[in-house]
Structure P
Amino acid sequence: MTNLPGTKTRIGLLGTGPWAERTHAPALAAHPDVEFSGVWGRRPEAAAALAAACGTKAYEDVDALFEASDAVALALPPDVQAPLAARAAAAGCHVILDKPVTTSAATARELADAVTGAGVASVVFCTLRFAPPTARWIDEQVAAGGWFLGEAHWLGALFSPDADSVYAASPWRRDKGGLWDVGPHVLSVFLPILGDVTSISCTEGRADTRHLTLRHTSGASSTATLTLSAPAASAEAALSLYGERGKAVMPHWDGALDAFGGAVDGLLEAVRTGRPHPCDVRFGARLTEILAEAEAVARAERVAVR
């Protein structure tokens, strides 16, 4: 992609579900440096409705959308996303992927190779890495260093009987649970601050709850409790660090809309400079590797106690 000065980057959208409708589409339509080039979806009627609402064009042929775009954003289930992202990269489009990039470690590595081999830029939309308050906080804790322990809990109420969310109908979330849906968010904070994961323990709790204990290359350890089945009254996402300077608590952030705008900015910067973004497809593949290993550890433990 080589845009002339003053021209906007054409970014298309793959996906028409609630996440695309509420976050990706309005953020792309509002971004000052983006021309929202069109929408493709597995349901053409939904693509037409979303495109009309955003003042852009619906495409029934995904390859035609690739041809009309410099980059594409994907808001699709992870195992639908991966082959389409590789196809977009092969067509010369930069990509903004959703998390997790896929749920297979082998497929994640293949996707990373395909995207980087095509010479296009990539960003994985891990909300906490791009929401302004949390992104600044992460950078500050990386610079501070000296961390001994990380603790996190993400108690989502998506599947609680007393909750009402449009995302509860998502088949892949039902199948994979909090480990795969909110686990990438927590890991996307721990890894840049504490280092890559060197050992994993994962224990099953009630419903889809998973308790992770991780060791990191810095020597620090971390724990995370992840679920989408908490009672609505106790839903909360929190992360704290403990180290030489005491305790640091991650600030709250305000939704995903501004964060997605930050992800677009990150992609445009990677394209402009030629430097990979720290939260790119290879980072996304590493998150999938960690989550797949955690899932396997929890499964083995379950089998062992039967």
Structure Q
Amino acid sequence: MTLTPARAEARGGARGDGRPPAADRATGADTGLPHRRWWTPYLFLAPGLLMVVLFSLWPFVNTVVLSFTDAQILRGGSFVGFDNYARALADPDFWMATGNSVLYLAVVVPCLVLLPLALAVLVRTEVPGIGFFRSAFYTPVIASAVVVGLIWQWVLRSDGLVNTVFERIGVISGPVPFLTDSTMLLVSAMIVTVWKGLGYYMVFYLAALGNVPEALHEAAALDGAGPVRRFFSITVPQVKPMMLLVGTLSAISALRVFTEIYILGGESGGPGGGSRTLPFLIRQVGLGFSGETGYACALSILLFLLTLVFSLLGRRLSKGDEE
């Protein structure tokens, strides 16, 4: 049967010469958006891209450029090459701050990988009132870091809650220098960081535990495996990718720690500045009208490289686990 052009368009959606119908050409249904509107997707992306360029990409590029100058806050600098980096590598304060940051990472990361996992396993138990405990564990996450630091400062100071209670019950004869000894101050800041991060990473593990098949636990229970054996033989291997992710994120956060040290130890970073971390040192170097912007930028780049090393290490471990 011979079809008229109108019938051919109605049945096949195309003319005899293979061209799309006039209506389709007008709306661009055959190829998506009309050629004259190819920029429409970029129009929607423009606000986000502009924010990234203005507040992430440009500041990073500017920091790299300034790290090769002797710029200060109130004046532009001249090119000095790698002098700032050589100065940093010969600066005892830089190595002390770097050591504190790495020590902070070495203590905090294992705690934030293991403790939230144990906490997530506990709060998954369906018992009366468990919702209250889930909310209580997550409350420090939504609290301001400054508020958390002030609370712990009141708890740990010489006449604070901990020292007062321990002295009253006779455990100690004098106040423990939680905030007046550089080592104790660093440990106290670590405790605050772990306490604040427990609920945050607990949510990560709750999501991962929800994907562990219950059939595995049931089969292991039938074989006689107890809760501890099932935890190490089933739960831990199943959530290992999440553990690597939590380790990477907590390592990055540990290298960036500043607020806890500042609130607990003051502007000097503890007695003699002995508890300063790299972000704290960067602030001290670049602060004020005589702040050395170029040197502070060089320290920032070194901190970025250190963070990048641990990020790539975490990525490498994740890939090795997948293989």
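For helix-only ellipticity at 222 nm (-39500 (n - 2.57) for each DSSP H run of 4 or more, over all residues; to 500), the calculated result is -21000, so let me know which of P, Q that is. Walk me through the intermediate numbers first.
Numbers: P: -13500; Q: -21000.
Corresponding structure: Q.
Name the one structure among P, Q that mean count of other Cβ atoms within 10 Å over residues 112-119 of 19.6 was derived from. Can you show the working numbers first?
Working: P: 17.0; Q: 19.6.
So the calculation was done on Q.
When mean projected area of the Cα convex hull in nm² is computed for each of P, Q, which one produces 31.8? Intermediate results must be reported in sequence, preceding the final value.
Values: P: 16.0; Q: 31.8.
Only one of P, Q returns 31.8 for mean projected area of the Cα convex hull in nm², namely Q.
Using relative contact order in percent (Cα under 8 Å, 6 or more apart) as the calculated read-out, with 26 as its value, let me know the right label among P, Q.
Q
Thinking of P, Q, which structure, once distance in nm of label points 7 Å out along Cα→Cβ at positions 200 and 256 is computed, gives back 2.2? Intermediate results must be reported in sequence, preceding the final value.
Numbers: P: 2.2; Q: 0.8.
So the calculation was done on P.
Distance in nm of label points 7 Å out along Cα→Cβ at positions 40 and 80 computed as 1.3: which structure among P, Q?
On the way: P: 1.3; Q: 5.4.
Answer by label: P.
Which one of P, Q has distance in nm of label points 7 Å out along Cα→Cβ at positions 104 and 160, as calculated from the coordinates, equal to 1.7? List each step's numbers first, then the result.
On the way: P: 3.6; Q: 1.7.
Here the read-out was taken from Q.
Every number here is computed from the coordinates shown, using simple stated rules; none is lab data. The structure displayed is predicted, hence computed values, not measured ones. Cβ atoms are built from the backbone, for glycine too; each structure is taken alone.
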